[in-house]
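Take a look at these structures.
Just so it is clear, none of the values below were taken in a lab; they were calculated from the coordinates. The model shown is predicted, which means the values in this text are computed figures rather than measured ones.
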Structure P
Amino acid sequence: MISGIPVHLETEHPAIRTEGLIKDYKRTRALAGLNLTVPEGAVYLLVGPNGSGKTTTMKILLDLVRSDGGEAEVFGLSPIDDGARVRAQIGYVPEGGIPGYEWMKVGHLIRHHAAYYPSWDEDYAESLIRRLEIDERAKFKTLSKGEARRVQLLLALAHRPPLLLLDEPMDGLDPLVRDRVIEQIVDHIAENPTTVLASTHHIQEMEKLADHMGVLHDGRLLAQSTQDDLHRSLRRYQLEVPEGWTAPEAFSGTVIHQNGSGPELAWAIWGEEEQITGALTASGATVRSVSALQLEEAAIALLAGTEGT
């Protein structure tokens, strides 16, 4: 956690809420008091390095893994007490495969999956098969990672759930297929009231969809915010400073990350631009430019800001 960065997100209608969520795997703490809020209707990117707790969070929401402390709710329901009702409202693309079903042909797997969802839309499933170029005759275990991803996306979308949990949905997809998958997700959201929680390393591609982002590190949120607040509050300041310059003591911003040495500096700072620029100028620095960070740049800056803490 970085001092001065917001980690609480207020909303009257959370689709997902966790409070103090803890999960331990033997000697490893995967989640260390996670307070996650995903507003209903949001497309929320959960980003962070491998092992930061993204997959564990999704599995707890599905009651595939039990937490060791704290609470989790999906549309106000407990995944533990109301597991079947919760899972019926979720379309899930897991990070890995589909254990226990690899031997099935894809068409058989689709029909088997459909039987569990009264809301399954057969016509929509057929359109997804065509659009995602899915071979129903192939055995699932013979599919490439990208082909399997497309099947998993169909299984997640075809019952038109109000919540999608997408764990690295672009993993294994070539750029052309990634564009097609993103277009399909955009179309799905446009046609169906949907909340999306997605973890991804492909932040740049998913930025087209996202309106919220949370940055996870060692099982804790470093920040969670709307994309608008991130663009407004987290900015890169290009500075020229005199020899021996030090930052002002009464500084109104939170310095997230520093680059450069000597007279040329580039700082990522959270705070009100007018106040920060005024304080830097008054200290003798020359502010050459101020620019907003894209989501990927913001995530990298926030994660870099944990180094040495």
Structure Q
Amino acid sequence: MVPDKNSSALPDILETGKNELEIVDFRLYEDRPEGLYEWIFGVNVAKVREVLRMPEITKIPNMPPEVEGMAEIRGKLIPVVSLARWMGIEEPIERKRFLLHLEFLRENVGVIVHDAKRIRRISWKDIKKAPEALNQKMGGRITGVVDTEDGLLIILDFEGILHDIGLLKVFHEAEAYDKAQKTEHTYTILVAEDSPVARKIVKDILEAAGHKVITTEDGLEAWNLLNDYLKKAQQEGRAITDYIQLVLTDIEMPNMDGLTLTKKIKETVGLMGLPVIVNTTLSDESNKQRAFRVNADGFIVKFDAEELLEMVNKLAVKGAKR
């Protein structure tokens, strides 16, 4: 069902910043006293390597309770996460299970689901904020929701889920903080990031180096804020880089994705000189190429603290000199 990522048949929908994505529509069933309940979820197809019948799982001691064990997939051992256990719901015993093999954040992870229905193409502007009661039930780990003919589809914040389970890694923190003490110049950086967990990690890394961080929760909020600064700069006869020296943006965000944000910045007089780094969970080469096709100045996969600070210092100084 999921296209081979190396195949040219995979639609290049993000190439020119069309503010669209494709998601794998998958289902989880909950055994309730009143009957079977169907949860409808979605995950970016760019994170999905394949959908498999449940492989043999090897139990490993001292793992988080949400991790059922390890499975060998294509010669590599990967952790297998029970989404139902993370949600705290009762699975129907008779229901067949499948494995979503995900690759993101430099890692491979298996997620147990009950069905994978189809691939949907949707616009980020159609992704709405989740109802507060639903988001609370999911521990605040919903990126957004979409109305479909089958019901409300929930897009999960898998970064946050891995953080909850204890599987999210930040690389080279010690080295980064050691170098941060020696940073001579500090900058004002606009961060566009919808995941609360990712937003805090990035903010903490940058602020440890002395940078001032302005955070926004999606690309549209960042775009509107940049336009406010641009008007102020024009009124005062100054450059946008007198206020902000760098933009750091995620790709996957509701309302406006990071590639669309980057494309709009690079096509707008008064903003096009602002350096933009795309900071994403999507570690495949195709997304890197898409970022550079919309004229991003840098591309980094979350979360390598040392690499992030090195790129920020390299590119922000160019913004400061404009």
Structure R
Amino acid sequence: MKIKKNALIVISFGILMILVSSSCGEKYPITKSSDGYTFQVDENQNATLIKADSYSEVIEVPQTIDSYKVIKLGSVKKVALVGYTYTGIFEYNDIVKEIIIPEGLQGMDGPAIANCDNLERISIPSTMTDFSVSRCNNLKEVSIADGSEVVEDFSFDDCHKLENIFLPERIKKISESAFSGCYLLKDIKMSNSICTIEMMAFQGCRSLKTIDLPTELSEIDGNAFQLSGLESISIPQNVTKIQCWTFESCESLKTVQLSESITNIFDGAFQNCYSLERIDIYEKCSYIAENAFEGCNKLTIYGIKGSYAEKYAKEHSIPFVAL
């Protein structure tokens, strides 16, 4: 009985020591400063840069800092009257013209790069899976390295002077609002690996006159090209629906070649496309919203004789031509 009692004491003491050791240990993330940066270290001993203490015109983000591997660019979090506010590491930096992000970095947290009025160039490595560059009005050159790491989310919204961009194979979707407000964007090259264009992806891209959609594309979400400068569009075969307001107020759009797979055209899909003269609609299409072509006074629907498209055209006093 005495032996059992002693064993119980030993076990209890061991548990107590573990609890004391745990409570006295460092709590993550740990905030540190070195080499002109403030950064946070996580439990895996990886660093997220959250504040730059000095700026220059060309910034090469370090791969390591104080022997810690840098994996993210982040933001300083502060308590606000309601919730928190976040200030990105390079947010409101009006000095930097070029940011070079090295291999090894994996992503960004919060508004890491935003409102950098003089930023012109940025290089993004093959290891980065999410990145957001917002409201950088002078950004002109973006280099995205290809690689095995799939990009989960990205955005260059409101980068008004961005004119062209190439999206490599590892980008599988165009993220929500990715190029929204990029008024001067006129040339985008996408690999055939892209299967989804999310909501508002090209909203307000007035200089985008034409775009070659990938053959593997299967989904275009609502408002995707709303208020863009498209003059013509051809929808790939894997796309089956034209979602709400997808091409609404594309005032220069003249011709639309829908795929033979299209089954539905939803609310306001082509509303106020004042220049629209021709759309090809095939026999699989069984639903077109009442306001899908509202304001398209020059429109002629081309379709299969006896199809739903012909019936819709007659009911809405739209000229119809059999294909």
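Quick check: 96, 62, 42 is what I get for Cα extents along the principal axes in Å, calculated from one of P, Q, R. Which structure matches?
R
From which structure (P, Q, R) was relative contact order in percent (Cα under 8 Å, 6 or more apart) calculated, if the value obtained is 17?
Answer for the origin of the read-out: Q.
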